[in-house]
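Listed after this line are the structures, all set down as structure tokens.
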Structure 1
Amino acid sequence: MTLLPPSINAARAWPSDAARFARTPETEADRSARVRLLTFTTLFAIGGTERHLMNLTDGLDHARFDLEFACLKREGEFLADVEARGLRVHEYRVRKLYGARAFGQEVRFARDLRRARVDIVHTYNFYPNVFALPAARLAGTPVVIASIRDTGPYLTPRQRVAQRIACRFAHHILVNADAVKRWLVGDGYSAANITVIRNGLDLSRFSVRGSNLALRQELGVPPSAPLVAMLARLDRQKGVEDFLDAAARVALQVRDAHFLIIGDAAIPSRDGYRRELEARAAGLGLAGRIVFTGFRMDVPRLLSQVAVSVLPSLSEGLSNTLLESMAAGVPVVATRVGGNPEVVEHGGTGWLIPPRDPDALGLAIASILQSPERAASFGQRARERVAEHFSLHRMVRDTELFYERALEAARRPRRARAFSHPARKEKANPLHL
């Protein structure tokens, strides 16, 4: 599938993935036999959606699916990884979702879809949903899928309405947690058109725990200090202030504990919030005990040194950072919001605590740090739970099957499609996995 001329160098593929991603010469028959899939994201910055897309890209069967990307901004830390895999990226840059330029880009996108005979367009989150879903239906794309991966804490009331209208142009909506589906149904979406496929990751990327003196020296933390980490974008919805307040309490109880905040603002130019957090940490007496690492591409390496992973979000979909922490055998403490209870077994893989409760957060962290046996048990069960329920293989298999069933249904004669449409039957979406 080619929307535009290639603008990347396929020879840069990762050595371990060369066979999977190499673009070998294809006949027209080979090309037409593959499902032409276009994934539309906002950009390629470090975030939960982008990590999910990279995981899915790694696992997708490229002999069956001809994958390309579209975006609103051709930038972000993961862009080089996408290009290294030999995958084309097409930009439809707009500054706002309305106006003459946005309309022109939507028309261009629809025209490109028709020319490329794209089979499936899959959009992710608010901006791509609103921009691309109507254009994809206008282009006559056989299958149009929207993904919504959180419970909308960043959306204004007008944006929620706009997304709900845009999603009417989608044949199906994919979400990553039951909590997201419940929120959407409560917001007026049809439950019959929503399918849950939870995130998955490659367990082999997360090695067993062990000392790494070089990394600790790089971070400026003592060789044997227990590390408490929060992995998240720096945003007020993530509860970073609560983590700092809890860290100050833990620091009094566990004298050698140190703390990491792994992440940064989604837009680097908006770093005022980070400076505010650094000042708050200093005011709490955490100077010398806490490190703001910024964005890191070596999360598995960092997690190999972490004793407790904390996610004090005020709102959440289904967190990749929780899954990554658990895959590394790290006990977790998370707030009981969104999809967190679907990931964390309270008392089995860690603790679930109320949001906006630094006292409960501090007690939960300290209880793990002060009980090595409990920590070891939580960590072992956490890794087992990811292997059982959140593997990359399971997520990729379910997604591929979803794509194939949706495309098969779209290619049926109209009468057969109408007969099998879930709205005509009082039962769940037949695509639900």
Structure 2
Amino acid sequence: MNKPNLCIAHSGGVTSILNTTAAASIAEARASGYFNTIYAAEFGLNGLIEGRLFDTSQLSDKQLIQLAQTPSSIFGSCRYKLKSIQDDPQSYQAIYQTCRMSNIQYLLYQGGNDSQDTTSKLSQAQAHFDHPLAVLGLPKTIDNDLHGTDFCPGFPSAAKYLATSIQEAALDTWAMSRNSTQVFILEVMGRHTGWLAMATGIARHDPAQAPHCILTPERPFNQQQWLAYVQHCVDRYGFCVVVAAEGITDLEGQPLITSSEQDAFGHAQLGGVGATLSAMVRNQLKLKVHWALPDYLQRSAGHLRAAVDIRCAQQLGQAGVRALMNGQSNCMLGLQRLDDDPHTFTTTQIDLAKCANLEKKVPQTFIEPQHYLLSANAKSYLQPLLSGESTPTYIDGLPCYLQPQQLKLTQFNKALSRS
């Protein structure tokens, strides 16, 4: 009897540890002897629909180690809003036909809250097809907004990168503040939650230290109060460093900046908060201001990853394979904190209804509102996550990352009926 095959698929914005989880899953699946072929879908759901899969057996053990150090997703991710099977039966037929033709009976689907909705839909669709497919969700998102897990893999490394970057930018701003820029604004990702913005304050111990101001979507933005505080910082410390999440809202709860364009998940495109805040400072306070947007750099900074993040990403990859072999599916595996010293976590099974399409907010008690200092609870939560360093392999002075061109694509000739 032929052994079943396993497929890995990525969804949503990439992180610096997606490949780490994938490498751990591949290694665990190989060692188990339970599977014949371990596939990875090209660009997530797109690859499953189109029958475009990577056969990971071509990756050597040495390349798996290199894969684990490579940021982003070597297989590609997607922003694909899967509709219900009643509204879009063709997509489900295509996915299940790919799985049937390639004998994929197990699927690890890694992504954020929108992606776990896809995990749920694919699991429920099993009742409509005669091909067996056990689907298990794994968490990841730098936004850290998934319910049911202590943290989302990818967040600690992105937070570590941003917390480091803001310290460096603050030293630069202070050094030039006498005759040049006095206000520096960093716009970070965070559509509806401010986990990343909040984390930039982890190294701040007194009001004089940067970042002086952290703006998150959880707290409505009051323009006049904010401008008065910026002026206060410049008057008292000679400069002011601000971190703002892209999705901060006004006093009516509406995004400060938005556009009519939407992404594939139906979210309004954000961006431009940094420029808008800078204009306020320039026009009303008459101060010299500079703003920056780390954008994709914060998601895929493979050179500054948190060791705890990497360790838990590997743990989830291994646990996901074991869970599927033990008959677990139609759920997400989350992380549960056991101890902060040493930093240990265990995996736990999460009902998809408790995490799909839901967002975990930053607790109001995490940031002290007067001086934007992180509370003891916030630091207790964050510090273990940012702990430890992991340096990738360097060749000729630069990180040596695996490239997509090194993979070989397997294409299934699918004559699909779209009726």
Starting from the value 54, 29, 18: which structure in 1, 2 was Cα extents along the principal axes in Å, for residues 147-234 alone calculated from? 1
For helix-only ellipticity at 222 nm (-39500 (n - 2.57) for each DSSP H run of 4 or more, over all residues; to 500), the calculated result is -12500, so let me know which of 1, 2 that is. 1
Using the calculated result 0.40 for FRET efficiency 1/(1 + (r/R0)^6) of positions 203 and 291 (r between Cβ atoms, R0 = 25 Å, to 0.05), pick out the matching structure from 1, 2. 1
When relative contact order in percent (Cα under 8 Å, 6 or more apart) is computed for each of 1, 2, which one produces 23? 2
Say we calculate distance in nm of label points 7 Å out along Cα→Cβ at positions 187 and 219 for every structure; which of 1, 2 gives the highest result? 1
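Rule-based calculations on the coordinates, nothing more; no lab input. Note that this is a predicted model, so its numbers are computed, not measured. Cβ atoms are built from the backbone, for glycine too; each structure is taken alone.
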